[in-house]
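Pasting the structures in now, so scroll down.
Every read-out reported here was derived from the displayed coordinates using simple, explicitly stated rules and does not represent laboratory data. Predicted model, so just to flag it, every value in this text is computed and none were measured. Cβ atoms are built from the backbone, for glycine too; each structure is taken alone.
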Structure 1
Amino acid sequence: MSPPVSLPADLVRALKRTVGSYAPPGPLRDDLAQDVALAVHLALPRFRGDASLRTFVLRIAHNVCLRHVTRQRARQHNEDTDVQVVDPRLGPEDQAALRQDHERLLSAVRRLPLAQRQVITLALEELTGPEIAEVLGISDNAVHIRLHRARVQLRALLEAP
């Protein structure tokens, strides 16, 4: 048996944000995070290097999250997120406003249709169009179409009172 592989810290943070875009804070998110971690752990020995480690791991995460959304569709929640966004250069009021904006964005992302949520989440992780296509198993053109629609709908959700 090979020794456990540790993922780079930036990839671990990307996984946490990905899980956060699919599940609100609480036990459901914790369960999803564990499912993703287990799936990644079990899949890493099969990593051949055909893609980057980042796209390989994020594809696994999105597949697990997709199964989760399918199972939980009837019980979707719109709770606040627990992700902390803190900039030490900002005062307490500015930090609170930044956290509120971040929570509002994640809440809006969770309200997007699944196909749009997938592409916008990966785009927010700064993956390129071809990398998103590889992760989701769709064409680069489909990525651009979904991304455009996601941005339009996300903008409408964020501008709504």
Structure 2
Amino acid sequence: MAGALTLALAVHAAAPASFAGTWTLDKSKSQGLSPRIQGADSVTWTIAQTDKDITIEEKVAGGQAPAGGGGFGGPRSFKLDGSETPVETGRGKSLRKATWSSDSKTLELNTKSTFAGQDGNEMTITSSDKLTLSADGKTLTVVRHSESPRGPQDSTYVFTKS
């Protein structure tokens, strides 16, 4: 009896969502986009995911590049075991952490970046991306909250699978 119960619980436990694939931003369904993203010709995310980590590479085609080069560039990688991933860049450092929701359907990606601003003072930017898939797996919704010296910003990105 105990073995049957264990088997039933194991079968009932859902595998974590897989966000792997190439995703194209649907600006008409998205909200609160930055001027750079809103003005871009296209935005794609290429996501590679294993049971141990997830890597997101964003490509923005066309539009105006942000003043000062903006951003840290390159793919963002997170460990899926809940541990922090330290990242050193030429401009500063970041800590990244991924956390699954209790039902393993939503993945929250948190990043805290600290770097020297143009005036030489230390600046901190935090961001949280909550990734969820539609039931058919063809739509990826990313709810982003970020805080920077410019204040808080909330955005919702809606991507379709390419």
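Below are the figures for this structure:
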| quantity | calculated |
| --- | --- |
| Read-out FRET efficiency 1/(1 + (r/R0)^6) of positions 92 and 148 (r between Cβ atoms, R0 = 35 Å, to 0.05), computed value 1.00, structure in 1, 2 | 2 |
| Which of 1, 2 leads on Rg/Rh (Cα atoms, Kirkwood Rh), for residues 28-99 alone, largest value | 1 |
| Origin of the derived value -22000 (helix-only ellipticity at 222 nm (-39500 (n - 2.57) for each DSSP H run of 4 or more, over all residues; to 500); candidates 1, 2) | 1 |
| Ranking 1, 2 by relative contact order in percent (Cα under 8 Å, 6 or more apart), the structure that comes out highest | 1 |
| Structure responsible for 125, with volume of the Cα convex hull per residue in Å³ calculated and labels 1, 2 on offer | 2 |
| Source structure (of 1, 2) for distance in nm of label points 7 Å out along Cα→Cβ at positions 36 and 140, computed value 1.8 | 2 |
